Structure P
Amino acid sequence: MKGFKLRNIFNVKNSPGIVIVLLLIIYAGSNFTHRNWKQDVGPERGVIKWDVILQYSYLPATFIYHDLSLDFTDDPEFVNDNKFWFQSLESGNKLIVKTMGMSYLYAPFFFMAHILAPMLGQSSDGFSSIYQFFLVFGSLFYLGLGFYCLRKLLSYWFSPRVIALTIGLIGIGTNLYNYSSFESATAHSYLFALICMLLLAVKRWYEDPGRKASLVLGLLTGLIVLIRPLNLLLLLPLLFWGVASSDALIERGRFLVKSAPFLGLVFIGFLIPWIPQLIYWKVITGQFIYMAYTDLEGSFYLGNPHIMDFLFSFRKGWFVYTPLMLLGIFGFIPLFRINRGLFYPLLGFIIILIYVLSSWWNWWYGGGFGMRPMLDYYGLLAIPLAALISLTEKKTARKRVLISILPVLFVFVNVFQTFQYKAVLIHWDGMTKESYKTIFLRSKDRYGYWQNLTRADTDLAQKGIYVYYPVLEKDHELKHMPEDAGRLWLADEIRKNRRLIKDIRRYSRRSGENRQKALDMVIDSVYENLSE
């Protein structure tokens, strides 16, 4: 081609696009190396497992078994080997306890797999390898869109070099790498992508709130909230986006009043993805709103947030397993100088988000790598991270090298820990300080790792009472004591634990149960777990 030069592709302006392509290649390569879609026999499939079962099951139930009531699972010839999880209601109906938002995103790739399955000689049951393969690579499609939107968003304030570095660091230096490579069918990478799209849609809506922009904004917001209702909190940064002063706040109010017809379109767009869900809930439960997952699993204990555990604990601390995000937090300092209209809404949102997330009864969020619920919001945190990186453009070459050392180290730690997690050298939910120190930056198991792991008493945790037990061993002393003596000994030990006593007192106040009965309940649970 006349005038074409290879170097034109690799100029600085194209660097964000090159980084995005490289990230997608890395993710695809990691997926092909792992090939977890090959595990297509229940009950432990490689992709359709755990929460994915709940989020995906609407598709095979509707389009293969033609029965969202799940009555076909009662057929003696049907083998439900972890294909469908449901809650049995008092009415006898079977309820899928997670919403159908992720099924919307899975749907195009489900249909592709369904068409190809018979051609490739695979079962058309919705669970064979071809279906799992398309779920994995569907996530890369959405990630590509998300990264593209993030690039467009950041280009309003930062140079291509800063954007390329920011996207590269988030893509490979955080637990997004794990949830785009090894656990890519989970909701996290999808939500990351959707929130990046949403932020760009918000920016453009405030510039020109037309009909199309309003419907797109509403659809994205509705889908994101449907997938995870807690994402209603995103309305805070969206409403105050760009508000930097009290005068700007008054002006924003006037703008929203003036844009009332478009806000109506936003609301209509928001409702569209919810309509099938509301109908499903009404048919199955008799109610239009039925948040079964929260009812089953526990509560937010806003009076007892585990903020320090959420951020710094070795069990799941966000900054321990994704240290790069410390730079994202420090990036709020230069962001304050660069753009206060972004600083105030984003910082306020992150503070509220951490408070609320750390108040969930299961503050470590079950099995997974790092503090996975924070992953969804890395598109937001890309802005302060980019603000911090932009400082390097004003430094000398020597200072830039020095400033770059920390991100490089954090990326190395993240990648190394990701592979440790895959090798179960970082336990999915049982890490302690001692076990972490034992295997820090080591590729092989050492004595002291498994021996120091602990597991939470989830029955007590659902009540807001936190007790942890050794993973491998029972308490030898307790096992050899007479039961009465053992219970007395446990009562004395519990009374010495001030944090545990506070948890018991809070539970007693919330439930209205006598404090001694609450203490006895804890003693019963601890005794059973440690002695039997």
Structure Q
Amino acid sequence: MPKYIFVCGGVISGVGKGVATASIARILEWYGYRTTCLKIDPYVNVDAGTMNPIEHGEVFVLKDGTECDQDMGHYERFLNKELTKENYMTTGSVYLSLIQKERSLYFDGKCVEVVPHVPLEVIEKINRAQKLTKSEIVLIEIGGTVGEYQNLLFLEAVRILKQKFPRDVLLILVSYLPYQGEGMELKTKPTQYAIRTLNSAGLHPDFVLARAIKPLDQIRKEKIAFNCNLNPEDIISAPDEKLIYKIPLNFEKDKLGLKILKKLNLKPRKKKVDNKEKWAKEIEKIERLNKEVKIGIVGKYFKTGDFILSDAYISVIEAIKHASWSLGYKPKIDWLNSEEYEKDKNKLEDLKNYNGIIIPGGFGSRGVEGKILAIQYCRENKIPCLGLCYGLQLMIVEFARNVCGLKNAHTTEVNPKTKYPVIDILEEQKKLLKEKLYGGTMRLGDWECEIKKGTIAYRAYKKTNILERHRHRYEVNPRYHRILQKYGFIFSGISQKGLLVEIGELSQKNHPFFLGTQFHPEFKSKFLHPHPLFMEFIKSAIRLTSN
């Protein structure tokens, strides 16, 4: 019988449920158990592909092309596993699946009701993921907070499972304890209300992960326990932590792994799935780092009102960290708004203050000319520059304009009437876009790529065939391949028998590192397994620090 651990949030969203879920899965693997993680999003969207990154955060892409929540990236990075569509569901996908069953007479004429059929469909999806991954313990994160109306059906699924298999199902609440400043205590009342809300859904948490600005003291643990019918040892301190990969070790200070196993009637195994000591040594090494590499990210998905939302590029940030740490450096990452370069070109001089610049993915016309100006400045001033997806496309636009002499060359995404459409849409997608069918119409997931020997890309991968994840509609226009290569743009990674450009770069004779990818290498970077292209980029940036 597999075991199930549900993780839900109280008080506020964005409380760290995804990292907590990934951390618990990592701990249980240290104790010798095979785990997998699922994310339930309460949105009616069928997937995350049409969600705004500023509102929802990064759209993460799985190897099978599933567009999903950024927490799926946390699961993969912590567990060093590749997940599939079975590990992700939304309210929309659950209803869609249920309606399709009803239309095909799966229910044999019975009335299909919200309860119990929606919760039972959720349980069926969870069981399908467990069987596919052959996991012994399945962790399921429920998005949002327990007080939200749209989460009731998912909580009902937990209640049904917990009632049927009381020794095989656990519920963990991640709740925030506010701190109002010096002289004040961590306030437990919001957590008490969150637990009362859970009680109203027929549930009671087995553990509370107490998120706070500082570690939780024993008095606060006892207060929550007394008011919420819990044992003090089941209140786990979860203080803020800049280094998220340290969180599993923090949880283990309260012996969370052993406590979970005990409640699930399991014992630690001598044969481990993974090594806790190796993880801890890497954390110790990172905390001792004192050399710094400065990386600037030029984009537009940053600001929401007066706040910067770094979640829009969370996989890029983590990939930079993985590579920098592996090479013995602390990354200092700054957000550079491309629209400012459009207003004042003198600000481009600030790019010289960085050891490397990244032009990340994105969509639309806002800030594009600023990105192109930044790319030109990096190329002409030999600043290491890595372009990701849209970043590669704008590298091509800049090179076509300023080196190939194709004045005003552009991507048809921004200028459909450009004289030189060096970036154009996939032909088979044009009809879908005309009919406004945007969901799931891009080149998505793993695609094969052939690497050319003697290039930066080959030096990074050390092999000629790779698989990388994509999320885009537009490509380097084959009509301009010849002229781009004639003027020195090297297509070091290609697919579809040379039709599609996957990696483009300049010769190291002309530039220390000027490389762009049509795919998203950041999606495959893991904590203990940095992505090879990010490693090469950071190596180049480090060389600049010593000059």
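Among candidates P, Q, the computation of distance in nm of label points 7 Å out along Cα→Cβ at positions 412 and 524 that gave 5.3 used structure P.
When mean projected area of the Cα convex hull in nm², for residues 348-419 alone is computed across structures P, Q, the figure 6.2 traces back to P.
If mean count of other Cβ atoms within 10 Å over residues 36-43 computes to 16.1, which of P, Q did it come from? Corresponding structure: P. For which of the structures P, Q does the calculation of helix-only ellipticity at 222 nm (-39500 (n - 2.57) for each DSSP H run of 4 or more, over all residues; to 500) return -11000? Derived from the structure labelled Q.
Readers should treat all values here as calculations from the given coordinates under stated rules, not as data from a laboratory. Computed from a predicted model, the values in this text were never measured in an experiment. Cβ atoms are built from the backbone, for glycine too; each structure is taken alone.
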